[in-house]
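Below, each structure is written out as structure tokens.
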Structure P
Amino acid sequence: MVDDEKCNSCGWCIEACDFGAINIHQVKNIAFICDRCKGRGILQCVIWCPEGALTLVTSDVRSQKARITAVNKLF
């Protein structure tokens, strides 16, 4: 997961990715990542991010956050 507030588009995550799977989003100008490393333990992009903008988020956590966001929009 990319924290939009912390990502400064430095590109370290792109260089660190073993799969070449990270790009900079053209509109938001932040890192856009995939989940090809899922289940592989520590992710190089997370380790190399100098701003701490990247975190590993499981699908369960992602679903929970989406539900919370949806509920908050109701109020």
Structure Q
Amino acid sequence: MRIAAVQMIAGPDVAPNLDTAARLIGAAAARGARLVALPEYFPLIGASDQVRLAARESHGGGPLQDFLAGMARR
């Protein structure tokens, strides 16, 4: 099994970070990766604790979970 590790510079805005992650996941998959590891804080970094808490999701749904599920289905 081919595995890829993504390195990216995340910022404080979720949407551009997800766009970058999607592009890098797609590139890894195009090269045969079946498992892609992302940085721990790939969707949101550099923000205050309050911003991170506001972005949290309930178990089972939300934009980040939907993004990851969609990427896994590809």
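Just so it is clear, none of the values below were taken in a lab; they were calculated from the coordinates. Treat the numbers as computed from the prediction; the structure is a model and nothing was measured.
Okay, here's what the table says:
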{"item": "For relative contact order in percent (Cα under 8 Å, 6 or more apart) computed as 39, the structure of P, Q it came from", "result": "Q"}
{"item": "Structure from which -9500 was derived, helix-only ellipticity at 222 nm (-39500 (n - 2.57) for each DSSP H run of 4 or more, over all residues; to 500), options P, Q", "result": "P"}
{"item": "With Kirkwood radius over Cα pairs in Å, for residues 5-44 alone derived as 10.8, matching label from P, Q", "result": "P"}
